[in-house]
Structures are given as C-alpha cells and as structure tokens.
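Below you'll find the structures, each written out as structure tokens.
Only the coordinates and a few stated rules stand behind these numbers; no lab work does. The structure displayed is predicted, hence computed values, not measured ones. Cβ atoms are built from the backbone, for glycine too; each structure is taken alone.
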Structure 1
Amino acid sequence: MLGRMSIYAVGDVQGCYDELRRLVDRLRFDPTCDQLWFVGDLVNRGPRSVEVLRFVKGLGDAAVTVLGNHDLHLLACAYGVRPPKETDTVGDVLAAPDRDELVAWLAARPFLHRTDDYVLVHAGLHPSWDAPGAMQLAAEAEDALRRSPRDTIELLRRASAPPLWQPSLRGDERLRAIVAILTRIRTCTADGTLDPEFTGPPDQVPHGRRPWFDWPGPWASEVTAVFGHWSALGLKVEPHVVALDTGCVWGRALTAVRLDDGNVYQQTAL
C-alpha cells in the first residue's frame with residue numbers, strides 16, 4: 001500500500017489542533033514511513049484552524065487531505081466571495097501572515113483520493129457511481145478549482161446543486177452537483193435524490209431515504225470508502241465503509257483508523 005508502513009485515516013478535525021497533536025502522538029506516527037489521510041474539514045468551529053493547516057501542510061507527502069464543505073467555506077471567505085458567519089472560527093487563518101500560502105495550498109487539495117483498495121472523500125459517493133467514474137468526476141471539479149479558484153467558489157455559492165444527479169448534467173449544474181455529492185451527501189432516495197439538509201442519526205432518516213452507502217452501488221465492489229462529514233453517524237467500520245466523524249468539535253472525540261488492520265485510536269475532546 002504505497003510502500004509505506006501504515007496509513008492512518010483521521011476524521012474531521014475542524015480546528016481541534018490540540019486533540020490532533022495528541023492523537024498523532026498516540027499513533028507513534030513516523031512521517032518518514034507512515035501516512036495520514038484526512039477526510040476534510042480541517043478548519044472551522046474549533047479554536048485553532050490556522051495551526052491545523054500549518055501542521056498538515058508541513059507534513060508534505062506524509063499527509064493526504066481532501067476538501068470538505070468547511071474548507072470550501074474558508075476559501076469562499078478568503079477570496080471575498082462571502083463574509084465569515086458569526087459562528088465561524090476561521091479568523092485566525094484570514095488574519096495570518098502566511099494566509100495566502102495556506103489558502104493556495106488548501107485550494108490545491110483534491111476532492112477525492114484513491115488507491116487500489118480505498119477512496120478517501122469528505123462526505124461520500126453517489127450510489128450510481130463506480131470508483132473510476134467518481135475519480136473522473138472529482139477531477140472535473142478539481143480542474144475548475146485550480147484553474148480559477150475564486151470564480152469556481154463563486155459558482156458553487158450562487159445556487160444550490162440539482163437534487164438528482166444525472167450524467168447528462170452540463171456546465172454549472174454539473175459542477176455544483178459533483179461538489180455537493182462529494183462534500184455534503186449523507187442520505188438519498190433510491191433514485192439518488194440528495195437530502196443535504198438532514199444531519200440527524202441514521203435511525204431518524206426520513207421515510208424513503210437511506211444513508212448513501214446503504215443503497216447498492218458499483219463502487220462497493222471495487223473500494224472501501226473512507227469519509228467523515230456525518231457526526232451523528234459516528235464511527236462505522238464495516239466492509240467497504242469507514243466513517244470517521246466522531247464530533248470532536250462537539251465535545252466527543254477525534255478518531256483515527258489504521259487502514260492496514262482496522263485498529264481504532266481516539267482522543268477525547270479537551
């Protein structure tokens with residue numbers, strides 16, 4: 001697996017720098033031979049977003065992170081597309097002397113990362129996608145963001161995504177739909193219609209909907225999906241699913257799973 005000793009997948013950090021450093025110390029992580037995978041949402045709501053960004057960026061090739069919805073929100077604030085909300089805690093990033101460097105680094109992160117066995121994504125995949133197709137669609141969004149970061153963020157902000165994914169979507173609607181699925185999906189209907197507003201636990205999913213990974217899909221026969229975003233779901237390690245958002249920013253815990261053997265490591269919120 002990438003010729004490294006161990007890969008540790010880490011849940012949504014969201015500015016919880018102290019918990020992240022304690023968790024990494026517990027892993028006995030060695031950046032010369034190990035790798036940390038982050039499911040996105042490195043920033044916001046927690047107290048030390050700028051230090052999280054500096055730490056993960058400083059790991060170089062020993063870290064892989066994908067973009068989450070809070071990361072995109074930070075980019076929107078940094079590019080002047082929208083002002084920060086009263087509840088945001090990204091002011092330390094926006095006021096940092098290395099702000100431009102950190103923002104450029106974040107904007108260059110992928111929406112999806114794949115190895116032979118795993119797909120790393122913030123929220124999930126559309127049930128109809130296979131792994132190669134998901135990679136191709138994520139690449140479309142990445143190309144747009146890297147080509148014109150501010151314009152792409154503005155496009156994503158302007159209107160909501162179509163609730164139903166269709167391969168025939170084109171232009172702005174297609175890009176918004178791809179990004180909404182990768183960064184916001186939790187549940188959907190049998191035909192794949194999204195419900196990005198539902199944030200509750202799985203046993204409260206509205207009638208006719210299921211968690212996205214509970215609908216049969218081609219991706220599940222090809223890879224294991226590693227994701228976060230759904231704190232009410234919590235830790236879930238099953239065949240083809242590793243869910244890692246255990247709500248550290250809400251006072252619960254920050255979780256890592258060693259993908260080599262499934263060992264779970266947790267740091268309770270401080």
Structure 2
Amino acid sequence: MNPMLHPWHAIILGIIEGATEFLPVSSTGHLILANYLLGLDGEGVKTFDIVIQAGALAAVAGLYRQRLRAMGAGLIGRDPSGRRLLRNLVLAFLPAGLVGFGFHRAIKASLFGIWPVTAALAIGGLAMVAADRWLRRRAATSRTLESITPSEALLIGTVQCLALWPGTSRAMVTLVAGMALGLPAAVAAEFSFLLALPTLGIAAVFEAATGAVALGQLCSAVSVVCGFVAAMLVAAAAIQGLVRFLSRGGLAPFGWYRVGLAALVWSVLRSA
C-alpha cells in the first residue's frame with residue numbers, strides 16, 4: 001500500500017507547485033521528481049499534484065481580477081476588449097483541451113515517470129537557450145494583450161499541446177510561442193498566466209472528479225487544503241517575480257537550470 005500523503009508532504013508539494021507552475025521549468029516535472037524523493041507513488045499522488053494546481057490558479061485570479069472582470073463584462077456586451085480576450089483564451093485552450101481529454105489516460109500511464117520527465121527537461125532547456133538567442137536578435141515591440149489576433153491565439157494553443165508531455169512546461173511553450181509572435185515578454189507571460197485558468201482549471205476539476213477515490217485513500221482534506229494554500233501563496237510571489245525577471249534576464253537562465261537539473265537527475269539515477 002502506498003504511504004499516506006501527510007500535511008507536511010502537501011506543504012512541500014504545494015510550495016514546489018506554486019514556485020514552478022508559471023516559471024518555464026515544468027511544475028509537473030518538479031512534482032514528479034519530488035514525489036520520487038519523498039517515496040510517494042500511485043494514482044492518488046498524480047491526482048493530488050493536479051488538484052493543487054487550483055491554488056496556483058487562485059493566485060492568478062487574484063492578481064488579474066481586473067482582466068477577469070473585463071472578460072465577464074465582455075460576455076454581456078459591455079467590454080469589447082474583454083470579449084476579444086475571452087475569445088482568444090477559448091481559442092488557445094481548445095487544442096490542448098481536446099488532445100488532453102482524448103489522451104489523458106495514455107499520458108498519465110506512459111509519461112508520468114522519471115526518465116520521460118528528465119528527457120523533457122533537457123530537451124526543453126536546450127530549446128529555450130536557442131530560442132533566447134534568436135529572440136534577442138529581434139527588435140523590441142510595444143504590442144499589448146489586446147493586439148493578439150485569433151489566429152495567433154490558436155497557434156499559441158496548438159503549441160501548448162507539447163506541454164502535455166510532463167517536463168516540457170506549459171509556461172515555457174506558451175511564453176516562447178508568444179514572444180516568437182512578437183509579443184513583449186511581459187505580455188506573453190500575462191497571456192500564459194490567463195491561459196492557465198481554463199487549461200489547468202478544467203484539468204483540476206476533471207482530475208478531482210475522476211480521481212476522488214484514489215485521492216481520498218491517499219490523504220485527508222487537511223492535506224489538500226495545505227497544498228492548495230501553499231501553492232497559492234508561493235505562486236502569487238512567483239508570478240510577480242517572473243514578469244520582472246523576464247524583462248532583464250530572458251529565457252536562457254531557465255533553460256540552463258533545466259539542463260543542469262536533468263543532468264543531476266540522470267547522474268543520480270544512473271548510479272542508483
């Protein structure tokens with residue numbers, strides 16, 4: 001029988017989730033590695049990792065509540081820019097939503113493992129370093145969130161499908177895609193944060209509904225609350241820090257971090 005996930009486990013995992021969900025380093029990959037080190041395994045653990053993403057989403061909802069109000073007003077025809085943003089988020093959500101719904105069982109069974117995650121961390125890290133060098137050669141733009149077109153939103157959403165492979169990072173692919181389309185780093189990051197609301201929110205609700213039994217066997221409601229709160233508080237700080245850092249440091253430091261982490265995991269597992 002799998003060991004119980006205690007509140008102190010939940011706090012550790014919540015901190016990791018909050019710190020990495022919106023950074024281009026793969027929160028799922030870090031959680032899988034953390035679970036391995038903590039000796040946690042099984043369907044209940046995978047469900048817990050996805051459910052506590054709701055804490056990180058609560059941080060986005062709080063920080064970007066004005067955007068959410070604008071989209072709500074857009075639904076009833078009172079805010080055209082809010083309606084366009086909502087339309088773009090729906091378009092960007094659809095590709096990964098459809099692919100994830102159709103293949104979530106196969107993804108959880110085949111890719112939620114140490115070696116697939118390590119490979120994705122390394123490949124994604126090298127891709128980020130290369131992308132950073134290419135993006136730095138491009139002229140800066142002053143585009144805003146409102147300037148994103150429906151076709152660009154759909155393209156960002158299509159690229160987001162790559163993040164269904166744990167370790168790739170949803171934040172990474174949406175950031176790189178947005179910046180490649182000419183969005184400033186801060187604007188690409190904001191779109192990535194907002195896109196997380198439907199993408200991760202629906203996944204968390206679906207996982208909570210289908211994995212409730214396994215989750216209940218693994219931990220108490222107190223553990224879930226501890227993970228949620230830890231993820232929310234840490235994510236709020238991470239979101240604000242990322243926007244400031246991207247403007248100065250770019251993507252390369254995150255890429256090298258991913259490569260270094262993958263090399264460390266590979267060396268440890270090889271010698272184990």
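Kindly point out which one of 1, 2 the value 40 was derived from, the read-out being relative contact order in percent (Cα under 8 Å, 6 or more apart).
2
For which of the structures 1, 2 does the calculation of distance in nm of label points 7 Å out along Cα→Cβ at positions 37 and 133 return 3.0?
Structure of origin is 2.
1, 2: which one has semi-axes √(5λ) of the Cα gyration tensor in Å, for residues 101-244 alone, as calculated, at 23, 18, 15? Could you put the intermediate results ahead of the total?
On the way: 1: 23, 18, 15; 2: 30, 18, 15.
This figure was derived from 1.
Can you say which of 1, 2 returns 41, 27, 21 when Cα extents along the principal axes in Å, for residues 85-148 alone is computed?
On the way: 1: 41, 27, 21; 2: 43, 32, 10.
Structure of origin is 1.
Suppose FRET efficiency 1/(1 + (r/R0)^6) of positions 125 and 221 (r between Cβ atoms, R0 = 41 Å, to 0.05) works out to 0.65; of 1, 2, which structure was it derived from?
Matching structure: 2.
Assuming -9500 is helix-only ellipticity at 222 nm (-39500 (n - 2.57) for each DSSP H run of 4 or more, over all residues; to 500) as calculated from a single structure, say which of 1, 2 it is.
Working: 1: -9500; 2: -26500.
Label of the originating structure: 1.
Between 1, 2, which one scores greatest on mean projected area of the Cα convex hull in nm², for residues 45-164 alone?
Comparing 1, 2 by mean projected area of the Cα convex hull in nm², for residues 45-164 alone, the maximum is at 2.
Please compute Cα Rg over 2.2 N^0.38 Å for structures 1, 2 and give me the label with the greatest value.
Biggest value here belongs to 2.
Can you tell which of 1, 2 yields 18.5 when mean count of other Cβ atoms within 10 Å over residues 5-12 is derived from it?
Traced to structure 2.
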